[in-house]
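Next up: some structures, all given as structure tokens.
No value in this document is a laboratory result; all are computed from the given coordinates. Being a predicted model, the structure only gives us computed values, none of them experimental.
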Structure I
Amino acid sequence: MFYHEPIMPERILDILDIKKDGIYFDGTLGGGGHSLGILKAGGQIIATDLDADAIAYSSERFKNEGYCGRYTLIKGNFKNATAYLDELGIDKLDGALLDLGVSSHQLDTPERGFSYRYDAPLDMRMNKNQCLTGENVINDYEPAKLIKILYEYGEESHAKRIVQKIVEERQKERITTTGRLSRIIEECMPHIRGSHPAKQTFQAIRIEVNGELDGLAEAVTSITRRLKTGARICVLSFHSLEDRIIKEALRAMSTNCLCDKSIPVCVCNHKAEIKLIKTEKKADSIELLTNPRSKSAMLRAAEKI
């Protein structure tokens, strides 16, 4: 089982400034690369992931590395972090990390149905126990809703044309595989050099299936509020929609007044809770060569005050 190499690992560890026996939250465990770095630096880990494969893989990995007793892995959504921390009796964290999006393992496992590169069941679930799949979205959603999803979540300018073709094809026979969906999109889309015509549609459907943007800003805010004074959060996002949400959530928390600028006197009494950390937001040229997935990554960080 292969998981992608962690992105910007040294930079993130440097920002988090790991304290010996400090408690750190990793909201998107994946293959455990970032968490392992924290464990090696002396920290303790509480981590969540919706994917049972990720929990099993990382648990075995940490055990083999000799870190038993220093980590707690939870199969669940990082958006429920405060509830998990309450259950564990943990009031404050020494740091937090979110590495958003889909893992290389999920993309490269054909039967998971995330990728247009393979012909597989149209699944796309991070949590294999949930009911909603990519097949449900493609075949059962009303055309107007599908257009909205492709346009908003995939930023697909050809959304109407693609959905029209999908509707025509699903009337003939239910669309059940990634291969057929990819071919349908290719038939009605111009090929753009360096980009597969189905890329944005697959992204949009995946986001809808997994509710990736739902409650994201609230989750980042609530996790950040569980940090100790001086503790830091790092967030890696992989497309403009995620990054925009993260940017606005952190900006709001770092601002003293959120009143409309037309109001001459502050009436909201909002006080800044964090300060933004200036850091290189993109992977460096060496990492881009050795880890292609880092190309689309965007890093943002903040410190609790």
Structure II
Amino acid sequence: MGRLDHRAEVREFLGSRRARITPDQAGLPVYGGNRRVKGLRREEVALLAGVSIDYYVRMERGNLAGASEGVLDALARALRLDEAEREHLFTLARAADTGARRPRRTPPADVRPPVRQVLDAMTEAPAWVSNSRHDMVATNRLIRALYAPVLADTRQPANTTRFVYLDPIAQEFFVDWDRVANDAAAMLRFQAGRNPHDRALFELVGELSARSEFFRRRWTSHDVKFHRHGRKRLRHPVVGRLDLDFESMELPAEPGLVLNVYTAASGTPTADALKVLAGWAATQEQAETPTTPTDQP
């Protein structure tokens, strides 16, 4: 798998969104009880979107070229797309108009020294920088302690989605493993629409598809998701249960890179556990630092 098949992506995305909506949910009358189509029919979507059946069929066959913003908005409303799904639809439409001939700039493999300084200055919050493939591009001390099981992978840079799907430890490490796995696949699918020429991203998708049946099922669902903020619940091997809030922020000066920061409200058991983890991390780092032999008299 080297790149996104644009027409197939449009076809399968629209078809999957149409299949999940019943006529009753859409406020449409149902005549007779024998419907051979799961969800809405194409003509029903066309009616709801205010376009001709032929035009909608053309779009669902993978041709979004020339679709106006008004048509796309109407289609998003008809299919009840959420914010991430709507953005994915518009991204696919833009790619159809440009022929997806101009690849996005490949995200850098490292960060600038000032970004590392920011990470290192964050001594009470685990923080790391990721790319569209969920590689751990840069880390601070506390995230290295928090994500020690992830970073134990011999393949570098460590990749959180590979860990989630291919490392058995992940199901113990993440309290809500099913949700985390679903979200990871949905976030990769969203990034695939934005970066249809990212060979490394599609190599990762190919690897996960070959080695994880669960990932294959999630990938073919065509779900997409933003990764902006939320709750991360972990079982850490040293400090136990952690309930963390996370914020993910794009770095304008580093296109394609995102800063992820985990925090806990002051006075909570998780905030206390982070302090213990910070002390443990400092001790581990000192133990791993080679000592310089002193001159003998």
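-14500 is what came out when helix-only ellipticity at 222 nm (-39500 (n - 2.57) for each DSSP H run of 4 or more, over all residues; to 500) was calculated for one structure; which of I, II is it? Among I, II, the structure yielding -14500 for helix-only ellipticity at 222 nm (-39500 (n - 2.57) for each DSSP H run of 4 or more, over all residues; to 500) is II.
In this comparison of I, II, the computed figure 57, 34, 30 for Cα extents along the principal axes in Å, for residues 41-208 alone is attributed to II.
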